[in-house]
Structure P
């Protein structure tokens, strides 16, 4: 998929001023980073369906009350390879309320070659920024700092 733009859908699950993010590591940059859960949109799949499928695959969780928030364009380098994504960002709820009480949730990322274990953790937006944790996709932290959440969400 080199030199192609990839469609992605991610979801912000919020709890007590924190969001659920997957912890990742880039061995080339030697950096730990965080990203909301979600993944690549498959051909013929609506982005909302992507969020539902990815959460079931990655952490075996069902989601509800999905609401589209905004779109980001992300041009990045990971593991020494350049990438380009159009990222649809959603807000939603986890049906299993016990997941909101866990410090960490074990997950699996599936790709064409293998399955990679990851850990999802709850982090506050104030834990990201210069000199702090790195939140991807690029521009998400800035967009969230300007965003007015819908009433009742």
Structure Q
């Protein structure tokens, strides 16, 4: 165990349900004195023959990711009363999330949200299946179809 302030990690992937995970993590952090970390993973794009085009595309994707992180961080700050830490990584989302959780011992919970219908989503599927027993932190899965009032009661 570490003396660092415990944190909830939320992976932002642009889905509607990730906002449920974000709200849950911010409210739980508020009630427990923990912090929140937001992670967005930029997935690798296929190689383009023209380097200048590739660099321009990469820069555009990174700018969009930073804007999304900033907007979601503002939502957390509104609920929590403080800004969360934001992290931007490149790679395969499952690998980058696992790497971060292994590196950062302040992360006490990985908070994900399942899609409201159909398959739960690739991160939920992976971390509640293949990696469920090997994680060094709790994995919390918020139902994507839950309404804010019910979610607020649960925090």
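Couple of notes before you dig in:
- Structure responsible for 2, 9, 18, 21, 21, 15, 8, 4, 2, 1, 0, with P(r) over Cα pairs in 5 Å bins from 0, in percent calculated and labels P, Q on offer: Q
- For mean count of other Cβ atoms within 10 Å over residues 4-11 computed as 18.9, the structure of P, Q it came from: P
- When Rg/Rh (Cα atoms, Kirkwood Rh), for residues 20-67 alone is calculated for each of structures P, Q, structure Q comes out greatest.
- Largest in relative contact order in percent (Cα under 8 Å, 6 or more apart) among the labelled structures P, Q is structure Q.
- With helix-only ellipticity at 222 nm (-39500 (n - 2.57) for each DSSP H run of 4 or more, over all residues; to 500) derived as -4000, matching label from P, Q: P
- Comparison of P, Q - label where distance in nm of label points 7 Å out along Cα→Cβ at positions 28 and 84 is highest: P
- Looking across P, Q, the calculation of FRET efficiency 1/(1 + (r/R0)^6) of positions 60 and 140 (r between Cβ atoms, R0 = 35 Å, to 0.05) that yields 0.60 traces back to Q.
- For the structures shown (P, Q), distance in nm of label points 7 Å out along Cα→Cβ at positions 108 and 132 is largest in P.
- For the set P, Q, ranking by distance in nm of label points 7 Å out along Cα→Cβ at positions 100 and 116 places P highest.
Only the coordinates and a few stated rules stand behind these numbers; no lab work does. The shown structure was predicted, so the numbers you read here are calculated from the model rather than taken from an experiment. Cβ atoms are built from the backbone, for glycine too; each structure is taken alone.
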